[in-house]
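What follows is a set of structures to go through.
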Structure P
Amino acid sequence: MQIIGVQVMASVPLPTEKAELVERTVAFQGYFRVARYLFRHTLYQGGMSGAIKREVFERGQAAAVLPYDPIRDEVVLIRQFRAGSYVAGRHPWGWETVAGIIEDGETPDDVARREAVEEAAVTITDLLPMGTVILSPGACSETCTSFLGRADTTGVGGIFGLASENENILVKAVPFAEARGLLDRNEVDNAVAVMALQWLALRRDEVRNRWR
């Protein structure tokens, strides 16, 4: 059975939508970078806007993978401390998919497979694209390309991560019914994980038929 997935493509512009960069400067460079931009863009009523100043958080482009065992009907989820969640006043640990930043010379597929090993000690044998989204377009340039990854979850679980990056990652193989319950109870608040679990919920029977 052929699976029709989400197309990986950019937003389609309307004919009158155009933007131009006036100026870019680096406002802050630390572990992450913040750049200050001046833009002008077309107006829906005609003409051009004045110069618009915006600071943009430039983190890079990311890839994520939800490891899934179609035989055991289990997904692999991870938990680790997240500074952004802490600052937002939320509990700074939550269930997520495996993910990482795409480095120079890497493809999203490469990152999905690499991070599955580094973060969860899971080997991905096949990948299905789930789509590419921009996570917070008003303030951040980061996009994330997500995949469903075929894996054998036998014996999966434990504590992993790179000590050199201060990673302390709890890894758990979760029956899909349990993962769906977490989602339904709003116990998954990571946007990429929410989208990945919803994607699988809509296509699970097709995936299991394809990967049986």
Structure Q
Amino acid sequence: MSNDTISIAVSKGRIYKEALPLLAHAGITPTDDPDKCRKLILDTNDPQVKLIIIRATDVPVFVNYGAADLGITGKDTLMEYDGSELYEPLDLKISPCKLMVAGPKGEDFLNTKGRLRVATKYVNTTRRYFTERGIQVDIIKLYGSMELAPMVSLSDCIVDLVDTGNTLKANGLEATDHVCDISSRLIVNKASMKMKHDRIKQIISQISEAVNK
């Protein structure tokens, strides 16, 4: 991509679909459909703007290292990533959910006298949360099927994203403590903000208008 091109890394799936109207308000509409083609870099109606479709956890990496000028991903991902070359100028208020502590229904596992075993993929956020509350934990990193961990005694509880809570309920778990609210954010590479300031500021302003409509 040329130095004049603006590249926007977007988390695939739900966030991508919910971000499309916001991007459209900024005059950016993809001409390719990632569900119907194998392209990872999508052309748009603006020849100077490209969309990079990647996993949520990779978005801040691409933006931090300048492989993408802007990015759209969940706050949960950003809280786990320790990057120094990022601005986070805008809460897009899409894909909302909550990061919660959950465990077997009716059990008071947070008041245990011993160390708590917690299964999660949000290792850094979970460690900070329990440290602030003076609770000692052993963190077990999992990448999926989080609800299974307490059921098979792998962990006492989990820290995971909760939307409706139906999956927890179906597996005999309940959310007990609210860690934080989550939504998708717009992030910007610091060097790109300096070098492509006018165009990036325009995109931020137009997306902000759409968010606050």
Structure R
Amino acid sequence: MIKKFLTILFSIVLFANAATAEKTIVFDFTAEEFKTLQVKKVKGETQWTLGSNDNGNYIKAEAEGAGSGLGKEVTIDLTKTPFINITWKVEKDLSGIIENSKNGHDYAARVFVIKKTGSTPLSNRAINYVFSSNNEVGKNWPSPYTKKSIDYVLSSTKDNLNNWVTVKANVKKDFMNLLGLDLTDISGVAIMTDTDNSELKAISYYQNIYFSAE
């Protein structure tokens, strides 16, 4: 009886460890973590604040004629957890701008997934998953500033303005299809709300960003 119980207990522990291994949390959205996130300023600085709702903590971003990102260097094994999962909301969008132009290259919410491929930031490759204000989900194009970064629409305010949305993307597959890179891992993740080109105002929220096996 004891042997049977230990066998069952051991199986439960193995299952729990496997489940944990299949999910890699990027941000935990705590006050302690908030202090350690790296700030990347483009022009001025986005206002970042912590908040919470029934689903946990989140980061609120407000930008008006400014733009900055929050990120961390983290290695994600894409052979085990290739899918990024994002929960986000755009309260005030940037309707009317041309997002694939230099003058309109702003997003109320975006999540960068970065792979270091050289010794300088300019050599990095990135998929820029965006909450678009003007385009349909699934659209993608190279950044007007560098072909090494691809903008990919995962959500749109044309369908979900001021609504929480949860989305998922296969990062490993996207790097292969869009940048021709067969990656086993990525090097960092960042969130960004920017309006430095359009000079408009955007308000957005980020929550539950993690990688999963499926």
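Coordinate-derived values only; no laboratory data. Everything numeric in this text was worked out from a predicted model, so none of it was measured. Cβ atoms are built from the backbone, for glycine too; each structure is taken alone.
List of remarks:
- Relative contact order in percent (Cα under 8 Å, 6 or more apart) derived as 27 - corresponding label from P, Q, R: Q
- When distance in nm of label points 7 Å out along Cα→Cβ at positions 113 and 137 is calculated for each of structures P, Q, R, structure P comes out greatest.
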